[in-house]
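We did not get these values from a lab; they are worked out from the coordinates using the rules stated. Treat the numbers as computed from the prediction; the structure is a model and nothing was measured.
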Structure 1
Amino acid sequence: MKFLIGKKDIENILDLANEVVLRKSINPVLSNILLETYDGVLKVTATDSELTFIAKIEANIIEDGDVCVINSTLRELVKAIQADEIIFEKIDSILKIYSENGNFKANLKTFSTSEFPTIETEELENAPTFAIKGFIFKDMITKNIPFAAKDEVRYNFISVFIEKDGLELRTISSDTRRLALAKTFVEGQTSDFSILIPLKTAKLLKSMLKDSDLEIKLLNKRVGFIQDNITVISNQIEGDFPNYKAAIPQETEYNIIVNKLELENGMKILNPFFTTENQKINFIIKNGAIKIVTDETEMGEGEYSISTDYDGNNIEISFNYNFIKDIITTIDEDNIMIKIKSNEKPVIFKGKESDNYLFVTVPSIRSR
């Protein structure tokens, strides 16, 4: 095996593979990637047995072959090499890496390629396929990722739920205390479907997706994502996603518009008053203003006022500071609409102009 490839070309692929391989595993081969050369391309495969990443890159193939090598070491070396092109050559059980000018050379020990898991891809060819622009789907799951559970006992919350219902595609995530919903209109090219993908898969898709078309392949217990030269195959999470519609208030009493930048600035100013033990932030909403007030701690307390055109009844409601910070960061519009039923019911946050994205969080117990 011997090939020459541009540094930037392989560096990007190794970065993506790094999001898949396992750092620690009882099966050490899952820390490796498989490199194969044939028909003028380099094929790179990484898997953790539940999520698989496959990329095909054009390269100057001098000799066909394959090699299994630790991704983290290879990635670190490639990033450090000061050369536009890099030569890879396998001799016996060693992968030699060097630059044409001879300034750099390294020898990496390899694993037997026979130990690398076999990846079944035949099912992809005839599977029902749904297509969407990559940049649209990337924007949707980017909104979901911060709101999925990170260490929830119920694995189906460490996920993103994808649902096609008629002419609408939705992606939803929740950690039981907050929820993010993204939606877009699509053509009725396939039957309705719903799938639940691991959060790790969603994060990989966020990193790899570009503007071009994305094919979503609906497999039996798995799902495939194909864009350009990259294929991702992920296990679906077994079990049902909770009834997210029941968590979204259908009617609200108060709609408050607030400038995102002003709210963001107020949160930053009050940030020093929040600790691991104290995460509560209080909103006191009166005619023409929202006063953001912290609880009193050993460091003291703070407040920040923001103007608004609200002229309804006075409202006092409390939230988790980090929940609100995530929502503000995720909303793209200049003005945020806060839709409140009562100070004890879930609250909706969304951009003023668009209904394509909304975020729900439960209030905290009021302190005043």
Structure 2
Amino acid sequence: MKSKGRILITGGLGFLGSWTVEEAVRRGYRVLVVDALTYAANPENLNSLKVRFVTPSRRNVWTMVTFGRNGLAEHVPVHLPPYINPVDNDFLDEVLEGFFHSDDEVLVVLASVEDYPLMKVLLKYVEGVIHLAAETHVDRSIEDAWDFVRAEILGFYSTVDAFRRVRGREGRFLLVSTDEVLGEIMEGSADEDFPLRPRNPYAAAKSSQEHFAQSYINTYGTPIIIARPTNAYGPRQHEEKFVPKIIKNALLDEAIPVYGDGTQRRVWIYASDVASALMDVYERGEISEIYHIGSEDEVENLELVRTILKMMGKPESLINFVEDRPGHDRRYSLRWDKIRELGWRPSVSLREGLRRTIEYYAKRYAKGYSVRR
């Protein structure tokens, strides 16, 4: 199949990143991935594709970086799997050029998007970017927001400014944001013009990305589009997230923590539907516009837990109500008329998506388990 183009997907070893990489390859793109291989990323997420892994060999940033409370960086060496090949910086251009003339579908560069000089090198080889690299777990942001400031704000700035300097006003840059930047929506649904009202550090960091994006559109004419998905779920999601945690704990007959009274409401979308929406927005969305990615599956947290337990044949006695987290938003809800105009609709129902997700985690924790239909 003739290549549809060259695209850079940041955070492509993560949950939504890997689904988006698969969708981009399915549509005929040659995909360059840059991923720092943090705790939520996994090279095995791209096992279905023909992938080559490389890592530049002479940069400190290719070690995991942690920041102590004194603000000093500590570099912790990473022991890379043998299939990941170190590349001398002098030969990085040669490796990148070679990839686009090879049979590989994806080239993964294990690196941090915060490495500004590297991003300028990578962006010479692609026409567009889908920016997914981020920290995403709200509980972690409440405990310590530094990694969110670093990944969301510094990482995004490094990527978008490198894009501006290398690509100018050419190509496309899709920033993947979140419904959480709008804060609580207690009644009705928010459209794309609703003001940003973040209520936790994660949402504040994502809002900062959007403000930077709007400033680059206005100041430099950078061809940026913003997408705001609601809650995604599905196979390969990190087990600290709500749906995987419910399923894992149920499989192991362990208590399932539910914040507060469990009446917080969320809208859920299966991962493949989010990936297809992102690619539709990348391909056909209007520059400088914002697109909401939503569905009709709005459910209370407690109802979702009960649904999953019923599907798994597990007792509700596993539910364990715990103290609510600080500033917990009660409800999110988006209007998504604009993306409908692009022809996108979610294709996987909540029940079918949950069945697929339960089966995925059951293979990991309870072999021989079968989900109720």
Structure 3
Amino acid sequence: MSTKPKLSDRQQQVLWATVRHYIATAKPVGSEALVEEFNPRVSPATIRNAMGYLEKAGLLYQPHISAGRVPSDSGYRIYVDQLITPSEALARQADQMLSDQLNWDSWSFEALMRGAAQILSTLSGYIALITLPQTSTVQLRHLQLVQIDSGRVMLIVVLDSYETQSMLVNLPKLNGDAQPDAELLDRELQILSNFLNSHLRGRSLSEISTLDWSDLGREFERYADLLRVSLQELTSRSQVPISTQILISGVAEVLRHQPEFSELQQVQTLIQLLEEEQDQLWSLICESTEPESGKRVTVRIGSENPLEPIRTCTLVSATYQRGTTPVGSVGMLGPTRMVYENAIALVEATADYLSEALSQ
């Protein structure tokens, strides 16, 4: 990897102003535009000299001989790494919208993730990409036993992926074929639910075989075998292959409003990647390029992306976690001419929100 050129304070200021101007206008930036930016603090000659140096260093280029300058991928890289700070105000706004608009009590987990992706794309104006949580073991988040009638109860299990499983269970007969009255049964089912939650929450459902039912007393022994079999059946029902599905929002808006996506061929290859080749995109979003840097957010600019359809784009991504374990990723895809301060702040805020929600 080539070393980054050392820039003076003035050269950094001119690079920052050039990138910002190009992001706002999508038009090559001439020195006269920056004279207005710095006026009257910097002379036009100083700005022209700085832009000339930045061009020789490969940080700016001229798309046409008579045109102004446009940031290169290397120019954007220095801008992102050294010249900007993510927007704290927008991060707070994102966290507030996610908290206010997502209903964790009644929505399915996929609906929650779709809602988060929609909020992210609306706030940014770019394509939001959120992977569903990946987990190799099925763990219990919550369990409830609910009386249906005198002989049956509904066993409801919420897994760590927020997937909900349920099944009807026929209660074992008491001596003399009698059943406890409804009020007594409700109390027993609540005691059982509390017992199972306290012993199994955060653990694999298969660990029900290790439970010591003597903690509950002899009157509950009749439920032990029945619940053990039922939970093991739910466990096997939930052992599905790890999904690589990516929930996507904002494609139409980006294609409509960003001039970089005006070429039909480019749009077709991008749509094909998003719709038909998600496995390639999934591995890229979930992979961190510089774990040793300690940065939460990974930013791949233009040619840094290995996938051809997005080599004119920037992909911003961060993992979200359950506890200390990464289980999925939040991504944002847009032109290299994106507002990086906003994109980085929004991706990080969304990943932090999902991590906190999943770890509760």
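With helix-only ellipticity at 222 nm (-39500 (n - 2.57) for each DSSP H run of 4 or more, over all residues; to 500) coming out at -14000, pick the structure among 1, 2, 3 it was computed from.
Working: 1: -5000; 2: -10000; 3: -14000.
Label of the originating structure: 3.
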Give the label, chosen from 1, 2, 3, of the structure having the highest value of Rg/Rh (Cα atoms, Kirkwood Rh), for residues 7-158 alone.
3
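Which structure, out of 1, 2, 3, was log10 I(q)/I(0) by the Debye sum over Cα atoms at q = 0.08, 0.13, 0.17, 0.18 Å⁻¹, for residues 103-310 alone calculated from, if the result is -0.45, -0.83, -1.15, -1.25? Write out the running numbers ahead of the final one.
Working: 1: -0.44, -0.90, -1.19, -1.26; 2: -0.31, -0.79, -1.28, -1.40; 3: -0.45, -0.83, -1.15, -1.25.
Among 1, 2, 3, the structure yielding -0.45, -0.83, -1.15, -1.25 for log10 I(q)/I(0) by the Debye sum over Cα atoms at q = 0.08, 0.13, 0.17, 0.18 Å⁻¹, for residues 103-310 alone is 3.
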1, 2, 3: which one has P(r) over Cα pairs in 20 Å bins from 0, in percent, as calculated, at 29, 59, 12?
2
